[in-house]
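**Q** As structure tokens, here come the structures.
Values quoted throughout were computed directly from the atomic coordinates according to the rules given, and no laboratory measurement underlies them. Keep in mind it's a predicted model, so treat the numbers as computed, not measured. Cβ atoms are built from the backbone, for glycine too; each structure is taken alone.
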Structure I
Amino acid sequence: MASVAVAPCDFYGLPAYRIQGPWLSLDFLAGPGLRLVGLRRTGCAENLLAELPDICWTTPWGEYRPRGGHRLMAAPEDLAMAYAPEMGDLEIQMAESGVCLRQRASAGSTIEKRIEIDLPPDKPGVRLRQALRNAGDAPIELAAWSVTQLPLGGLAVIPQPAPDPWAPAVLPNRLLALWPYARWDDPRLQVGERAVFVVARVGLGRLKIGARNTHGWMAYLRDGLVFVKRIPAEASGTFPDLGCNSEIYCDERCIELEALGPLIRLKPGEETILEEVWEIYPADETPAELGKVIGLES
């Protein structure tokens, strides 16, 4: 017997579906475009994901619309790989505790996308198994890249590597990358001993940072809740963006927690997988391992 219910809903005039678990509900567009656009705690109306229905930009193949919420992309960031509009039909297959969404490759791209969504029955969380498949005729090198857009007004966190008394002190163990439009003296950017923080507020333009995250999680604190995005903490492999596997982007409309897998050369028909887990906690119930880094515990 299925542990989630599914019902049609609406996202700014676009048809969507809502899957409801014991703790959370999650909305996704009916297509085209593989987008998770709503995340709500049971009994609460507030969407924990950013809503950006009006943003779009022009590409050689038509308009690209991020919509807000969560989407799966391919890195390194490239017009064709990342922003080719998703115009094909979305395949929707229900599962016992979630749903599997598959977006076929569209004009300008040879990449097929798939997200398997699971709502655990025992705690407020979402499990995502995300895949990029090479649907073309030639090999291609890429990394899976997941982007979760969240409303402004909170504090984003990437933890710093923990001190290792056995590591050679002459070698670096921390990486912080900035994009060309970012500034080291941006007041939203706060670099601490335990973590790098970004204050999500308006009025300062665009900011993007990246890091090599060995803790396997990122977080966002807002309105008494902690949104945790757990990702693989892979120590090996070559990663995009100067070696980053975790990134934070902020502008006038939203803040993004972004995760990247390693660069993989895919032959035709092959795929790469990026798994992540979302967890939602009241601030006073945050696990100790996170609370100490975030600053909720001394």
Structure II
Amino acid sequence: MNHLLRTTASPTTINDWSLVLTAASIHHHVHEENGQFALLVDPADAAAAGAALDGFDAEGAPEPQPPAPDRGWSPLGLLYAIGFAAMLLVTGTWEQHSVWFQVGSAFAPAILHGEWWRAVTALTLHADLFHVVGNVIAALIFVSSVGRWLGGGLGAFLILIAATGGNLVTALYHHGKNHDSVGASTATFAALGIIAGLQAARRLSLKTRPGTWWVPIGAGLALFAMTGTSRGGDYQAHLFGLGFGVLFGVGWALAQLRRDWRPPGAVVQALLGVLALGIVAGSWLLAFRHA
């Protein structure tokens, strides 16, 4: 046995190779020197041994994930952060009892009696400086990531719809109670959910390891447990926003993978961004007109 087939510094790898050749009934020898392992076979068995190990490598190698679409740096997270801070300057804090909070908070009885726009306007209000700082940081991380993947306009639209859905379901959850809340955390958790859903769908497309699809969603739930259940936060709205985000993220990723959908171009992105902004502005107009 003087034909050097392979070398490795890993005891686990050399053991795997040895087991493969043993299963193939190929005589071999493992030689160790200075921390390196050499796999030796007879020259007559070299071709068969190489083919057996090549087959093992092909079966055991992790399947690469489909590449995550990356449209490059997105200003979406920064725009969200600026918008959150600017609105706080305009509306003040909840303790100041400005008219913005009176007409725009996510007051469950009002939403269930037809004032659906509160599910949107509440996303632009913050109780205090502490909450707006937290959402600014979250926007720079999660909202920016959505923008890199989907583009600014589509990302903004999906985040808004997911977060609005989260607030509407929260109102239903608190049916019969005077539940009231404000804050963009539902939107930032929706962005986190979209990212988790996009990653989960990509993992589902793997043939060798589809069982790991739940890992991104588990990570999102872990972040929710650490940050979304803090005192003073509306954890139900956070959870529902995360859930809607996951659904939208999975849906879009599956459309990309199975139907070859691509994020829209610059013109449609701009129109979707204007539509999202128009929904927010229109909701505030409805809020003040109704008041």
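**Q** Supply the structure label, taken from I, II, corresponding to helix-only ellipticity at 222 nm (-39500 (n - 2.57) for each DSSP H run of 4 or more, over all residues; to 500) with the calculated value -19500.
**A** Working through the options, I get structure II.
**Q** Sticking with this structure for a sec: Taking volume of the Cα convex hull per residue in Å³, for residues 50-153 alone as the quantity of interest, name the structure among I, II where it is greatest.
**A** For this comparison of volume of the Cα convex hull per residue in Å³, for residues 50-153 alone, the top structure is II.
**Q** Let me ask something else about it. Identify the structure, out of I, II, from whose coordinates mean count of other Cβ atoms within 10 Å over residues 178-185 was calculated to give 11.2.
**A** I
**Q** Taking Cα Rg over 2.2 N^0.38 Å as the quantity of interest, name the structure among I, II where it is greatest. Intermediate values should be presented prior to the final figure.
**A** On the way: I: 0.98; II: 1.42.
Comparing I, II, the top value of Cα Rg over 2.2 N^0.38 Å belongs to II.
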